[in-house]
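The structures come next, written out as structure tokens.
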Structure I
Amino acid sequence: MIAKPSVLVAMSGGVDSSVAAALLHERGYRVLGSHMKLVHLDGVDHGCCGPGAEADAARVAELVGFDFEVADMSGTFERTVLADFFSEHRAGRTPNPCVRCNEQIKFGAFLERATALGRDLVATGHYVRSWRDGWGTWHLARGADASKDQSYVLHTLGQDALSRSVFPVGTQTKAETRAHAARLGLPVAGKPDSQDVCFVPGANHGAFLERHAPDLVRTGSVVDTTGRVLGEHGGTFRFTVGQRRGIGVSTGERRYVLEADRETGRVVVGPGELLARSGLRAADVNWVSGASPQGPVEGTVRIRYRGEDAEAVIQPVGEVEAIVEFRVPQRAVAPGQSVVFYAGDEVLGGGRIVEALR
């Protein structure tokens, strides 16, 4: 009998990664659960990166019966994800640290660790699906549970990473995942889903940046589209294009952030219809197939993690840039966020938004 592959499973301490590890163990894979310590900031329990999560992951491994380790990757996390988070804010953009973490850590440093440990594969609890076609090309698609699909944050994966990764819960619903955890008696069966950015305590981005990037704290004016001053603010990093809540001014009308200029310190607000853009320019583009298409591609795009798909034409510009033209103008195209390209449920690729086109 041919032995099943050995697999290093990223275990956050949540129900999804716990069940992913349990499923692989049940299928005969040689599982090593690995809890990554990513942050040592503030002395605060950072949800999926804190001691509570570590204890939950260790307990699951003990109950199911596979080996477990703790891997300190905080140095790599600080040099990549955190450094990018701060530099993007300094450039006046709105970063997406979850995308960077998956690119640099879970399918970067973690894959390297698997190789160093002699493990054949890595696995995570992401709700996505992957497969290899008859020509040997790997494909990535949305998870079967549309409400939990995480393909948006995995668009940076390429052929090498996909060839060495498995996603055990991607073909099932979240309800099925929780039911499986309950059948096994896992203590995480009813654990709430993690929310927002894991390394920001209490989801308070402003307080986090004030403490760790104080140079961003610079007062400025909130103005309308005519330049009339409506109020003051404590830093443009507190705002993102399309934001409505927390602007700090009251005018009796719904106003949205249209622009946040770090250089001038000016935040422009106005009616929602002024947010509409005809397209965008993306850089750092990754094509899952490993090669840029030879011409324009008809498909759909998503410009926010929990946003709606928009029909668009995607025009590659060289290997790592693209111009996206929306069929219908889209609101709140935020530089720094990701745009992900789809053909139906399949992920074609994606990149970082660098410019919204009028």
Structure II
Amino acid sequence: MLQNISNSLIHWFIQNKRELPWRKTKDPYKIWLSEIILQQTRVDQGLPYYNRFVKKYPTLNSLAKAPDDEVMKLWQGLGYYSRARNLLFTARQIKLQYKGKFPNTLVELKKLKGIGDYTAAAIASFAFNLKHPVLDGNVYRFMTRLFGIETPIDKLETKTAIMAILTELITEVNDPATFNQAIMEFGALHCTPQTPQCSTCPFNQACYAFKENKIKAIPVKGKSVVVRDRYFNYFVFVTKKDSLYIKKRTEKDVWHNLFDFPLIETTKPLAPKKLWLDPIFLEWTSKTKISKISIQKPVLHKLTHQNLYVTFYIVNITKFLNLKKSPIFEIEKNIINSFAVPKIIDLFLHSFIS
């Protein structure tokens, strides 16, 4: 049965696969780049970023030499910015420790920052044709439905059970790269979360979830994530000469190493009059005069584990801010688009600068 599954998957893949640039190369750098970009990102969203990165940094060495802020700017809009930071760290690590050549074993690949079990297996199979199975969300879904695995997907026993089957499956094939691509593509295009194409599925006669009418119930989800609410009050200080004040987020928090505006975070929504009396705001404005304040409608910006309630206050000032011992600095308004900013700031800038 297992060999039939492997052969059927590869047959389906040959007929239905998407033509994607990273499938046409054995270059571990480009394969790694695509895998990092596609973490938490749809293919249609990640593809233009992949193309821009390959054009800007065609080799690992060119990426390793790139300035941090330049890479973060190119990544802007993809989210999960730790991926970009890890990308740079790992490119430099490979250049220094491995003389610019990607390690070609699973053990060595997993030593690299930002490369876990899945990414290491993907690079090992796609670039070096090693028989290491991949296990991503698409594979989880297909395998749990097909084999009737009803333990939660966040349990170690679930992963262990699936990996045991995948290891048997991949040993049956001569081309592990194609097999791994096939099983991920099948989950992405055919055995989808909400509307799987069960009537035309080559595995519907064997699929436990289909036969038992449990397609919607499998895979079994794990514990729900606790979401934290935060309130960001951004102050967009605009001078008479049309310059702005920004700062770099150097703290270990969301959007590390990106740029945003002076910020006062509160534990709950505050009336503007209370914000004007905040000691931080009073210190910023102690040496200037405020000519006008415009308040934007609050915006909800959702992250994986956080809800950010963001309000922009556009504050027109006549003199400079008091910025002693502050990471905030003044820039000309017309160059702000050269800085890497979070998506919520970028959306604001589109309307503010236009």
Structure III
Amino acid sequence: MASITLSKLNKHYGALHHAVKDVDLTIADREFVALVGPSGCGKSTTLRMIAGLEDISSGEIRIGERVVNHLPPRDRDVAMVFQNYALYQHMSVYDNLAFGLRNKRVAEREIKAAIDRAAEILGLHDLLKRKPRQLSGGQQQRVALGRCIVRNPLVFLFDEPLSNLDAKLRAQMRGEIKRLHAQLPTTSVFVTHDQVEAMTLGDRVVVMRDGSVQQVGTPLAVYAKPVNRFVAGFIGAPAMNFLDATVSAVGSALHVTAPGLDLAVGEERARGLTPWRGRRLVLGIRPEHLALGDGGPLGRTFDAKVEVVEQLGSEMLLEVRVGRARLTVARVAAEAQVAPGDQVRLFVPSGRLHFFDPESEAAF
């Protein structure tokens, strides 16, 4: 197995487009890291540079102890799973799995042993004689995974492999990939625009924007302590609510106020807010941290008018208006008796508030 080290990695397309900007990242041996971000953020380009499918403009890539900048893909000992499966349609599943090993002139006995092992792990034994067109999307993706397993590479690379599957199959395949990594703890890099995939699969998550790394951390750390407004808004579904607010003193306590909203801030958070007294900031509240009722301490509740109710079965999403023009979203229990037009009281714990600089968008 091997670690991956990216040092000051850059990719330019001509003079006008800087796709990847000074990316520094170390992925430990056997670690599963998810690169996540919106379309065009540079995550797939970064992955393709690791694979050797894109030239590097500047910087360095190490796989293990080797600098691989100028090595062709076949010499990097990596295996890649693509979004479109990339299977040979005229070949059987068995021959698809065997193709790469046969090109390396591996003995047929060893090829069969490798395919039997992959088929056992992924449940492919009944599919080995079929052609890809006779398989479902999920089955084709398992074959694509199997083709990587038989090669026994140093590194697995996944380029949005689940994006062509429906919601149920995506959830199923996430479980397959999670189990696969537990059985074969190969160093893995998984690219996705779906933050749910990134959070459920990655030992660590790398959030990218406009070619730059915004934050690297465990899924829980990135969710609980985003470094800036972009990460806070990108990680979490539904997205975090943002309100323009002002910090003011009420007696010895600090309050965060916005039209229709006045929230007292706990002592621990107030220390960080003291320099912001009398200044404007951006307040962030996650929908799942809003609760109906007056259950919280005085000063951490506010009134809102329900505009839209989305019933999801296990829960409801409420779009509510706070004050004259502020629209926010609350995630509440499905049993709540709420309808459009209702006035409701919402409570948020002080420790669940997030604050951002309106200029730099950095969290504090």
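None of the figures in this text is laboratory data; all of them are computed from the coordinates on show. Remember, predicted model here, so these are calculated numbers, not experimental data. Cβ atoms are built from the backbone, for glycine too; each structure is taken alone.
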Distance in nm of label points 7 Å out along Cα→Cβ at positions 30 and 166: greatest across I, II, III for structure III
Candidates I, II, III; mean count of other Cβ atoms within 10 Å over residues 222-229 computed = 19.0; producing structure is III
Re distance in nm of label points 7 Å out along Cα→Cβ at positions 150 and 342: value 4.2 computed from one entry in I, II, III; matching entry is structure II
One of I, II, III was used to calculate helix-only ellipticity at 222 nm (-39500 (n - 2.57) for each DSSP H run of 4 or more, over all residues; to 500), yielding -7500; that structure is III
Ranked by mean count of other Cβ atoms within 10 Å over residues 118-125, the structure on top of I, II, III with the greatest value is II
